[in-house]
Structure formats: structure tokens, C-alpha cells
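Every number here is computed from the coordinates shown, using simple stated rules; none is lab data. Just so you know, these numbers come straight off a predicted model, no measurement behind them. Cβ atoms are built from the backbone, for glycine too; each structure is taken alone.
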Structure I
Amino acid sequence: TATTRIEPDEKVPTASGDLMKSGYGVTNTVTATVSTSAPLSHYTYGQTAVSYFPEFGYETYWRLLERLTSGTTARFQFAQNIYSTYNQRVHFSPVWFPDGSYTVNTHVMDIWTPAGMLAMNLTDDVTISGSLYDDWHIAPGNP
């Protein structure tokens, strides 16, 4: 089995649950669990997870997730983002992304068995409403 969880980054100041504004970062936590009665020499644990994004039509750009734990249940997340002020494990949604569902597709693969490779496609989303510019309003103060 495998799961993915897309959430607004903990540093997003105006996020509420799965609701966030465009331009901020999302995190992705993926788990891949192998459950079998076969001996370990007959299969591998989850080794690879790759995420695809709507702003690229799920085609032209992808991110290889970093495997943080291995074993029966492997756990993956985005690698630390060098463009994140706090080096968070995030992918930044584009500022121009329209209101609505921001869905990330993740492909878990390289679970090998004698019969071939096991893989699973996963999706999860957050809801976009507004943009980070809504948080950066400058107005004159009261006299």
C-alpha cells in the first residue's frame, strides 16, 4: 500500500487546514508499505517516489522525493528547497495559480519482485484561495 499527503507548509502564515493561498509552499509526505509472506531476498522495499505538478501539465517537470526511512514502510518527502528561507521540504505553488484544487500526482516505484516492478500512482491536493499578495497589503496608517 502507499499514501501521499499534500499539506500547506507549516510556515504558511494564513493557511487553515488544507486551504492556502497561491505562491506558498506545500509539503508532501509519502509512505510505501510492503506486506508479504515472501522472504526479503525475493523483493525490495519502496525505493523511489516522484511528484508531478499541475503548473507543468504533469509532464515537463518533476521532483524526485528524498527517501527518509527504508524498510517495510519507506517514507519520502521533498528534498530541502534551496529557495526556501527556512530550508523547508516544500514545493512552491505558482503565484498565478487560479483558485481551486492544487493537485500533486506522485508515482511510487522500484518495489521489485520476481514477477517484476510494483508501482502505484497517488494524488492529493490542497485548495487555493487567493494569493500571497493578499497578505502583503500596504495601506496608510491612521493619523
Structure II
Amino acid sequence: MLLRAVDVFDIYVEPFIYSGFRPPNQPYSYYYRSLFSLHNETLSVWIHLFGTIILITQIFSQILQVSVNSYSTIQCIYLCYNCIGACMMLLCSAQAHLFHSRTLADHLRSFYLDYFGISFYGFTSGIILYRFSHKQQFSM
């Protein structure tokens, strides 16, 4: 049973979304199962999960190509750092969209974890940018 925007707390409501809200105070299993049903967050969750799957396949393809191509191990390690940071960001965001409507406390915790994922990706991207932008230390 999905709810309308007038039936849920204002903190759960997004502009121009009028229905499709999941009921609050359900067990976690309800929200896991809602991953496979249509509601107002279905597209957000699946886009983040699909992006994570793509990045994980990219990590494995980079690792497999290290021995085949002229990639150095250092290049592969830093690219893997970047992919791990991006996967972390996407997974944190997916869980935020999946669990934010459970309770008000879960709403805040979920989005704090989402912001952590964004910060973690920024940190790993900064390491990559620093490493690849100094020619005296690294050349492609």
C-alpha cells in the first residue's frame, strides 16, 4: 500500500512527487522487498545499484588488463581506488533512498551516510587527481 504526499511527514516529501510513498515504521525487510516494487524511490535506488555494478565490472576488467596491456600496476591501483570510492558513494546513496522513509531517525542517518559516501568519493578523487597531475612523479 503506497501513500500520498499528504499522508506522510513533510520531511519525506519531495517537490512535485504526489504519491508513491512507502508507509513509515515498517520492518527493514519491508524496505528490502520494496526494492522490487514500484514506489517513488525505485528509479533512484536502481540507478545507483546499476552504476555500482558497472563500476565493479570496470574494476575487474582493469585488474585483468594489467598483465595483458602496458598498464603499470600503480596505474591500476589508483584507478581501482577511484572506482572503489565511486562504488562507495553509489551504494551509500542507494541505501539512503531505500531506507530514508522508515523513521525520522533513519531518514537522518541514511542521508548522513549518503553525505559520507560523497565525501569519501571526493577524498579518493583528490588522491587520484594529485597523483596523476604531477608529471615528475608519474608519467603516462
Here distance in nm of label points 7 Å out along Cα→Cβ at positions 41 and 81 was calculated and came to 4.5; which of the structures I, II was it taken from?
-> I
Label whose coordinates, when FRET efficiency 1/(1 + (r/R0)^6) of positions 89 and 105 (r between Cβ atoms, R0 = 25 Å, to 0.05) is calculated, return 0.90 (choices I, II) | I
The value 0 for helix-only ellipticity at 222 nm (-39500 (n - 2.57) for each DSSP H run of 4 or more, over all residues; to 500) was derived from one model only; which of I, II is it?
-> I
Between structures I, II, where is percent of Cα pairs over 22 Å apart highest?
-> II
Of the structures labelled I, II, which one yields 22 when relative contact order in percent (Cα under 8 Å, 6 or more apart) is computed from its coordinates?
-> II
